[in-house]
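Right after this note come the structures.
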Structure P
Amino acid sequence: MAKSLSCADAMPVPFSNVAAAFRRAFTALTPVVLALLASAVFALSFCAAAANAAIFEWDGVVAEGVNPGSIAADSAGRVYVPLRSGGAVQVYDSARNGNRPLITFGAGRLQDPSAVAVDNRLGIYVADAATNKIFTFGVVYNGAEYRGVDSEPGPAIGQINGPTALAADYEPRLYVAESLNARVQVFDPARGELDNLFAFGVTDPLPWGPVAGLAVNPVGGFFVSGSSPGDGVRFFDARGAFAGVAVAAGAAAGQVDAAKGLASDAAGRLLVADSGNDRVALFGSQAEGFAPLGELGITGAGIGQFNAPSSIAVAPGAFVYVADAANNRIVRLRYDDADHDGAIDARDNCRGLANTEQVDRDGDGAGDACDDDDDGDGLPDGSDPCPQTNPLTDSNRDGCSDPLTSYVWPKARTVFRAGAGPARVSGGARADSVGVASVRVAVRRRAGAACAWWSGTRRGFVADDCNSPRWLRAKGARRWRMRVLPDAFKRGEYSVYTSVTQRVTGAREPFTGPRVRFSAR
């Protein structure tokens with residue numbers, strides 16, 4: 001009986017080997033066998049595509065019927081879409097909130113908004129291709145109020161001609177890709193105006209088409225793409241000097257063609273809206289040699305399909321948004337997040353285990369959800385009474401901070417009138433996360449060489465050895481108190497001793513000396 005092919009069966013066989021065998025045997029095989037072999041070849045190509053696309057997951061369509069420019073996302077996950085035929089920018093809420101439409105702004109001022117960027121202060125910048133100007137707007141939750149316009153059309157430094165993409169870094173500085181000036185300009189908006197910092201050309205070495213996409217690498221440098229067929233992605237250093245080709249042009253896996261949209265994620269990796277090949281792709285960081293990590297898409301308008309995708313934006317929660325230009329829609333993808341916890345696998349501290357909060361108390365790189373020693377104190381969580389605290393002082397090595405008295409009243413060096421002492425002795429105690437079980441207190445009077453200790457049963461001070469405390473249990477725990485009689489305090493020097501006992505472990509406060517000293521005169 002013939003065995004059905006699965007991806008696991010198919011993937012170890014190189015596709016080229018099967019194709020070659022198919023060609024050699026073509027003339028000798030019956031139609032039935034030919035059909036079976038064609039099915040096997042299709043299964044191999046399908047499985048290869050599925051394995052390559054695994055880093056991306058289709059997550060839905062955010063908007064349809066739009067003519068998008070170069071989109072952006074902010075630190076709250078909101079998505080900004082320039083409407084080129086609408087003369088405005090539409091903002092959508094985060095994926096967590098269903099990407100519902102929030103506001104539309106810029107109408108009446110913008111003519112052909114080609115690109116938008118949002119800086120780390122949530123200030124908004126919009127490039128208008130019709131006027132070759134950069135418009136600035138306030139934060140979206142205050143209505144994105146209009147703040148002004150900067151730059152003029154032209155080829156000089158500080159002027160704009162053919163803006164196709166914007167990007168902002170953490171300074172924040174604004175980067176503008178200009179197709180008609182074949183360059184990238186960098187502006188400083190810190191003083192309320194876009195002061196030019198520097199500019200660099202992107203067409204040297206030739207051949208190179210008009211600049212299309214732009215992304216700022218968070219670890220330094222810039223990615224720039226060309227819009228002509230045969231253009232790949234170039235990488236420039238932080239000074240704007242050409243540093244090499246990040247991604248070569250072509251139609252094969254790991255190549256791009258006229259890639260109009262670029263983005264860089266927190267790990268310094270490159271995401272590409274590959275316009276010429278109707279797909280999106282992820283490439284490694286500069287340290288990883290920009291190695292291809294995965295791609296998704298074929299030509300079409302359905303799920304997992306694109307038609308001339310023109311822009312891509314990274315958002316919190318391991319999401320990317322794609323402007324699928326010829327399909328007039330915005331698509332949401334989840335990427336590099338196999339466990340669906342909202343942290344990209346490249347930065348996930350528990351890969352393969354969903355831990356949305358990404359808590360790592362001891363900072364060892366392993367999240368608490370997959371760390372056997374959350375607090376890094378050397379004791380496994382299962383045998384650590386205080387698994388979430390790394391004790392500063394732990395004299396008995398039980399994994400918990402030593403119990404201690406935090407304060408005592410009367411205050412040190414207080415002077416009372418003889419026969420009119422305090423009516424109580426009180427204070428506070430701590431015992432890590434397990435809490436305080438009890439507090440013992442001893443009060444000593446010393447007059448010359450003679451000592452006496454407060455006795456609860458005798459309701460007064462009883463003579464005894466100066467070094468033999470008469471311990472009494474106080475009422476309360478974290479806040480404790482013990483009643484005494486004011487008229488029992490005769491002339492002398494007084495000392496208060498405390499001993500805190502911890503819950504669970506039974507550990508006692510290691511300090512044995514007096515906590516405070518006061519006097520009666």
Structure Q
Amino acid sequence: MNNPAAWSRGYPVAEPYPPAWHGFQSPAHLRATLAMMGVAWEVGPETPLRIAEIGCGSGYSANVLAAGCPAAEVVGLDYNPAHISEGRSFAAEAGLANVRFEETDLAELDGAALEALPAFDLVLIHGLWSWVDDRVREGVLRLLRRRLQPGGVVLLTYNAMPGAATGLALWRLVRGMLAGAAPGSDAFAAARAQVERLVAAEARHLLPSVWRSLLLGEMGHARPGYMLHEFATEHWRPAFFADVAAAMGSARCEYAGSATLSENFPSMTLSEAQQALWREAPDQAARELVVDLCVPRAFRRDVYVRGIRRVGAEAATDAIELVPASLSRQEVKLVAQAGEAVLPPAIIGPMRDALAQGPQTIGALRALPGCGGATPQETLAMLVGSHVAMPVWQHPGAVPAAGLAAARRLNAASMRRLAPHGVSPLAGDGSRLALATPVLGGGLFADPLEVAVACLMAQDPPGPDGGIDLAALIRRLVPPGPPPPAEVVAGLQETIVTLLRERWPVWRALGIA
């Protein structure tokens with residue numbers, strides 16, 4: 001289980017990479033990112049976008065994109081045949097005709113096989129760059145040089161130096177233990193015990209890190225495929241921004257900004273003293289190094305464009321439409337690198353109320369009484385970064401019935417496939433699933449329970465009186481076998497009541513149910 005296969009170029013393939021969706025992968029989010037950075041990307045729901053996901057894993061996010069962007073052609077590329085088979089099976093079950101999966105070794109992709117791929121408008125490279133060898137990285141760049149359209153966009157995420165340096169020694173330790181483990185043994189348990197002993201012994205260089213917390217279970221349960229991805233790969237190499245930017249420059253791609261919207265604002269990312277150093281830096285690479293030296297994170301979400309064209313950032317951002325992510329009335333906090341801030345209720349309240357009535361542009365929200373104190377870019381970063389709202393890809397009233405039906409089929413397939421991935425709607429495991437919708441050009445983040453509830457509600461919506469039979473809904477959610485304890489059912493009922501109050505109206509507005 002622990003050792004990579006001979007054909008895998010040092011990457012573990014014994015366990016499939018877990019399915020996951022991230023909102024920053026959506027073209028709606030990337031369009032909003034570019035608008036706030038003053039970069040033109042003239043695409044919309046009717047644009048026949050060609051989207052590639054390089055290293056698509058089991059195809060989950062590529063299928064969500066295909067369901068969320070019915071006019072797009074989505075191509076998932078991965079060299080693991082098990083991943084490709086799973087992606088194709090999922091697409092067939094959901095009845096998606098606008099996605100295909102190709103078994104592709106990027107280290108060897110060239111010539112006629114490379115030229116046979118479409119010219120892409122958007123390329124997603126999430127969770128790949130830091131985990132593969134130089135031949136694969138060069139294959140990525142070769143694809144961008146020859147198959148990315150002028151004006152095309154690239155999302156490139158990677159473990160960034162120097163923040164990821166704290167994980168290097170731990171990776172080396174755990175990888176060695178995994179490689180030397182006896183067949184059938186629990187190598188991760190042994191590694192966890194060894195790390196616990198080293199921490200107790202105050203090992204000077206085994207510093208706190210996201211990887212240490214992951215291994216010790218401090219971040220919740222993680223599935224084997226993800227643990228192997230983090231610890232068993234032979235080629236894990238965090239990268240400095242300047243080195244990545246130079247590599248992307250070889251494909252004529254320029255850095256446009258971060259898909260983590262708040263990180264595009266020094267005031268939301270750095271202290272005043274750090275901002276002074278940022279302003280004094282001579283160029284983009286030096287500024288990004290200041291940021292990476294100062295912020296406590298080890299992962300970057302960089303957006304590149306092959307030929308940047310500038311537009312007015314304020315006007316472009318004011319035109320971005322948003323919809324609510326939830327109708328929760330809880331206190332709203334924006335958590336950014338510079339700290340945590342409670343957003344003023346006097347501003348957030350009216351904006352929430354307006355969003356509850358339907359999609360709103362940033363300009364319309366800023367025009368509300370007392371809400372115009374922030375720039376368009378700051379307003380976008382605050383609302384999206386605090387998970388109050390999400391960028392719109394297609395207005396809800398303009399989504400064709402066929403598009404809604406395809407997204408609902410994808411969501412139903414997601415629900416049916418939860419159990420094979422070891423996920424119980426009652427237990428959950430932190431899975432980053434999605435409820436696909438063309439309104440968002442992708443999906444609304446949802447845990448397994450939310451996916452199950454939304455799909456069951458779509459199959460059997462409330463009657464004219466709005467009444468919901470909670471007991472019947474819970475019976476459909478409980479897995480076969482002995483009934484769960486009464487306290488578990490009571491907790492589940494409380495959770496579902498909250499979902500129906502805060503999320504069900506959003507699901508309806510987005511065409512999910």
Structure R
Amino acid sequence: MSSRCLSCILAGVEASLCEIEVIASPRGLPQTTIVGLPDAAVRESQERIRSAVVACGLDVPRHHVTINLAPADRRKEGVFYDLPIAMALLDAGGALIPQRSDAPRLVDWLLAGELALDGRLRSVRGGCPTAIMAAQQGLRGVILPPESANEAALVPTVEVRTASHLSEVIAFFQGRGELSVVGPPAAEPGVGQRSIHADYADVRGQEGAKRSLAIAAAGAHNVLLIGPPGCGKTMMARALPGILPALTIPESLDVMRVYSAAGLRVDRLGGRPLRPVRSPHHGASAAALIGGGRIVRPGEATLAHHGVLFLDELPEFPRNVLESLREVLESGEVEIARVSGSVRMPARFQLVAAMNPSRRGHRRPGVADADTATYMARVSAPLLDRIDLHVEVPRVPGRDLARRTRRGASSAELAELVARARAVQENRQGRGLLNAHLAHGQLDSVCAMGHEAGAFLADALASLGLSARGYDKARRIARSIADLDGAADIALEHVAEAVQYRLLDRTDGLPLQEPVSRAPLAQSRGASSSHSMSGGR
């Protein structure tokens with residue numbers, strides 16, 4: 001007898017259909033052969049399946065059994081296929097004879113799960129990509145172990161059922177029982193991501209740096225914080241996710257798909273995934289940051305998709321690791337090339353990096369010494385060119401730290417400003433298209449500016465030696481500043497402030513002098529002039 005069951009193949013964060021074909025023939029010696037490029041874990045599934053089936057009071061076919069995993073030219077890896085192979089074997093042996101006319105058909109469902117020797121089902125990675133692929137194929141639904149089913153339940157267009165034991169799946173297809181349906185988690189109203197992050201109100205001083213980070217959050221810009229140890233760079237960077245809007249439903253699904261494929265748990269609050277925040281150590285390899293391996297797995301860049309990738313002590317990362325980010329920052333995706341083909345994974349994250357101005361941690365004001373130049377040169381100019389905002393963070397004077405009654409802008413206040421700015425962008429550019437992601441051809445219309453502002457930017461292009469990419473980034477930043485300040489048009493003060501964030505584009509790659517003071521962003525009233533940083537440096 002023959003049977004057919006459906007499962008899937010995971011490559012990166014994407015799933016594709018895998019058809020499991022079983023033929024049990026009375027001719028030939030009684031043996032079981034698995035073909036279709038199975039790895040060791042798939043071949044060893046025979047023993048797990050046999051023991052689990054016996055634990056359910058049944059027997060596997062004692063014939064010459066051939067199991068084919070199609071397409072046969074793609075490698076099958078992991079314990080993903082235990083459950084579908086077991087069900088196809090039982091069907092081929094006649095154990096799944098339906099006991100009622102409306103019993104579900106095996107080929108209408110997609111199955112995945114690891115089998116314990118006693119028949120229990122263990123979770124497998126990739127529940128969410130599996131459900132997405134099943135919906136695309138028009139299948140009725142998926143059957144997964146409980147933990148994997150909870151991940152798959154975020155996909156609204158497919159029925160997700162769960163089982164904790166092989167006997168439950170057998171009874172379901174025999175028409176003797178039902179499997180539990182798993183629905184999407186209900187979001188709790190009024191729950192925000194900032195409740196689990198540091199609050200900007202706890203950061204003493206640094207109102208100018210807070211404004212810079214609010215601009216970065218408003219337009220999804222990448223930002224580099226440069227300052228001496230203990231000035232609050234890391235604290236402010238870790239507080240950034242708290243002022244970002246909550247994930248939309250499509251973004252939640254994207255994040256869940258990535259973490260499910262990686263076999264990791266995503267942080268949740270109120271039933272929905274939070275924006276991911278990844279902070280790899282500076283000893284991470286290029287493969288750990290970008291992804292790869294013998295079995296291609298997502299790296300930190302993909303795990304930060306729709307979230308924040310925080311690189312502390314940026315110059316301490318190996319040069320080849322940092323350079324691997326250059327293409328990713330531009331394209332928003334990772335492509336891992338192999339002899340057998342390439343794997344694409346999403347990586348549209350917001351980069352936040354922090355560094356000291358020199359190896360000793362500080363520099364003398366207004367002096368560009370050799371130590372500072374050498375340390376800054378560890379980050380290449382092409383990478384700096386791809387970082388939108390270069391922000392100097394000064395040391396906070398002791399008298400400001402001692403003023404315990406004085407509090408600056410809080411995360412709640414900044415989050416409100418960022419939400420307003422993003423709403424403006426959504427109305428102007430469409431949902432999901434933020435200023436940092438505007439294509440070059442869209443800048444002339446979206447970032448149009450008057451003659452005076454345009455002339456100022458042209459002068460900056462010549463005097464600072466901005467590249468064409470830096471020029472476009474300055475326009476995007478100016479647009480975000482105008483949106484944050486509630487201005488319909490880009491004015492001179494917006495361009496002047498934006499240009500100050502591109503000072504590392506200078507040929508010597510060094511800041512000009514200590515940062516000027518800036519008006520607290522908490523005083524925002526929607527007028528661009530009240531926060532202008534156009535005082536220059």
### Query
The value 1.10 for Rg/Rh (Cα atoms, Kirkwood Rh), for residues 388-467 alone was derived from one model only; which of P, Q, R is it?
R
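Upon calculation of helix-only ellipticity at 222 nm (-39500 (n - 2.57) for each DSSP H run of 4 or more, over all residues; to 500) from the atomic coordinates, which of the structures P, Q, R produces -12500? Walk me through the numbers on the way to the answer.
Details: P: -2500; Q: -12500; R: -10000.
Comparing all candidates, it corresponds to Q.
The value 2.2 for distance in nm of label points 7 Å out along Cα→Cβ at positions 412 and 500 was derived from one model only; which of P, Q, R is it? Present the calculation step by step, with values, prior to reporting the outcome.
Numbers: P: 1.7; Q: 2.2; R: 2.9.
So the calculation was done on Q.
Comparing Kirkwood radius over Cα pairs in Å across P, Q, R, which structure shows the greatest value? All intermediate terms of the calculation are to be shown ahead of the outcome.
Working: P: 28.4; Q: 24.0; R: 25.8.
With respect to Kirkwood radius over Cα pairs in Å, the highest-scoring structure among P, Q, R is P.
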### Message
Quick check on the output: 19 is relative contact order in percent (Cα under 8 Å, 6 or more apart), derived from one of P, Q, R. Which one produced it?
### Response
Q
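Coordinate-derived values only; no laboratory data. Just so we're clear, the structure is a prediction, and the values are computed from it rather than from any experiment. Cβ atoms are built from the backbone, for glycine too; each structure is taken alone.
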